[in-house]
1. A value of 0.45 was derived for FRET efficiency 1/(1 + (r/R0)^6) of positions 103 and 127 (r between Cβ atoms, R0 = 30 Å, to 0.05); which structure in P, Q was it taken from?
2. Hey, distance in nm of label points 7 Å out along Cα→Cβ at positions 111 and 271 derived from one of P, Q reads 1.5; which structure?
3. Comparing P, Q, where is mean projected area of the Cα convex hull in nm² highest?
4. Using the calculated result -12500 for helix-only ellipticity at 222 nm (-39500 (n - 2.57) for each DSSP H run of 4 or more, over all residues; to 500), pick out the matching structure from P, Q.
5. For the read-out mean count of other Cβ atoms within 10 Å over residues 95-102, a value of 12.9 was computed from one structure; give its label from P, Q.
6. Computing relative contact order in percent (Cα under 8 Å, 6 or more apart) gives 18 for which of P, Q?
7. One of P, Q was used to compute Rg/Rh (Cα atoms, Kirkwood Rh), for residues 183-238 alone, and the answer was 1.15. Which one was it?
8. Among the shown structures P, Q, from which was the value 24, 12, 8 of semi-axes √(5λ) of the Cα gyration tensor in Å, for residues 223-278 alone calculated?
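Throughout, read-outs are computed from the coordinates displayed, never taken from laboratory work. Given the structure is predicted, the values throughout are model-derived calculations rather than measurements. Cβ atoms are built from the backbone, for glycine too; each structure is taken alone.
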Structure P
Amino acid sequence: MSTDTYVKKCPECGGINLFWNKDKGEIVCRDCGLVVEEKMVDFNQEWREFDSTDAEKRRRTGAPMTYTQYDQGLGTEIGRKADLYGLDSRDKSKFFRLRKWQYRISTAIERNLKLALAELKRVSSYLKLPKSVEEESARIYTLAVQRGLVRGRSMESVVAGALYAACRRHEVPRTLDEISESSGIEKKEVGRTYRFITRELGISIMPSNPADYIPRFASALKLSPETQSKSIEIIEAAQDKELTSGRGPTGIAAAGLYVAALINGEKRTQREVADVAGVTEVTIRNRYKELLDKLDLEKEIKKNKKKKKED
């Protein structure tokens, strides 16, 4: 990049002795001192770095902003152990005093976020959630704290509700039971807090798709790809006939897998499927009967059984 891209001469004195200050992003006239251009953007490539010395010389940007840190990664913290190196006793006492006062003058929201985001990262790691979900849940929790929605509720329950809301928004299949188990909060409390947060923050969330749960459940039950594909076909057919309306997505997914396994000759008990899906055997039995009656799947099960006997 050169100064020719922007100006060729100074508009004040007409001089051509221009200097481009790359650090400040300015073009200055050496003759009269006029700042011809300012706040210029450098579109050159970012340099790679191989050690700390290169990083200090070449890096032009800091870490990206993130809601998973209480100050979004933009704050300065006094208190790193490495900062004590080479200090005498007097400077060390001053250092500890500054660190203490930095903590004291932090707001209640900052202190709450420090604790809550640590808990959020723990639960997210336990559930093996992607970074996008962790970021979204941290954003939802930060908004809830700023609106005063945490007052009167336990921090852990709001964290769990925010995580469940983020999972639903990003279509990452996690059940209320899983969120409850990982956070140590009762399932009813997580659901109540989730509904309260989404209502107060105006977060619109579409109903869960039972097909999203199929890969996880099928992997846990060690079912073949053919059975997975067949179960998704069954669920799509059930959605076309509006059999999924008003019913839990995990129950529909479990029943679809159970039927598909029977069709493909991969027998799994209702107890096994119920344990993986986190529903009761009664739920699977009811959904299973509905699918057989409305989709005429009983003929297909008998046909496949007969075919296997012949083989």
Structure Q
Amino acid sequence: MTLSLKSRFWRFVLRTIFQGQRLTIEQNRARTAQIARWMGRVPKDVKADSVDLDGLRAAKIRPASADNNKYILYLHGGGYVTGSVDSYLIMCSQMAQSLKMTFLLLEYRLAPENPFPAALEDALKAYRWLLANGTSPRDIIISGDSAGGGLSIATALALRDAVESVPAAVICISPWADLTHRGQSHIIKAESEAVLKTEVLKEWALAYTDESNLTNPLVSPVYADFHGFPPLLILVGSEEILLDDALMLAEKAKADGVDVTLKVWDGIWHVWPALGNLIPESRQAFEEMGLFIQNVTASERY
């Protein structure tokens, strides 16, 4: 696949923004909030309402064309230290519009103020809230990007381990799934990476949990046993330092019998769908997700 001219332009812009001065966690949060303000508006045919999940902030994002009984529980990225409903509202609104599904976008607690397992506890609370409000597990997909991708997998693993009903599927975009950073892509892709820096990820990992806990499967899912896990879609860019996280994740899950779909996008960067309508590759990624969801829905197992 040839990278569009728009994506070539935005890759340059992102490298300019993210590969410059190293920021503190507070500075990263401020930058994330600033970027959210110029991302645009929620599409006219999409309704976004605030939801209080027993003290947790969330947004219910419902396109006019959505099936009211089917949900995507979305867990945002941000290295477990930044990210919010506001910073992901536009991306999730456009995803919801494309997929014709209702989204529950969760604002989970962030580290270092709230380290592991706070984010996982919040994700589980949101999933159980959907169940308590009458949604069947078969009608829930858990999705997320970057840290939220790893958290999506950890949530499904925790549900399985607790012998609770797992979701119909999990969808990950550029998942941060190995907080030990042993993948060779951290070295090989360091020059081509547009957004992330390994040394920053190492800092954020230790803000999230102790070094002794980094191989916990609920922190780094590449170390998990995936038996009994639902169908999994992984989307990742070929030019990001987390490429090996996705490859190792797919390999481990497949070896444990999971129905895994892995899509590696040539020339693309970390969590490219965040740019939404600014690049055609976002729409194409949403189409990949839609096809995967159709296949899961059509499966006799779900």
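1. P
2. Derived from the structure labelled Q.
3. P
4. Q
5. For mean count of other Cβ atoms within 10 Å over residues 95-102, the value 12.9 is produced by structure P.
6. Label of the source structure: Q.
7. Here the read-out was taken from P.
8. Q
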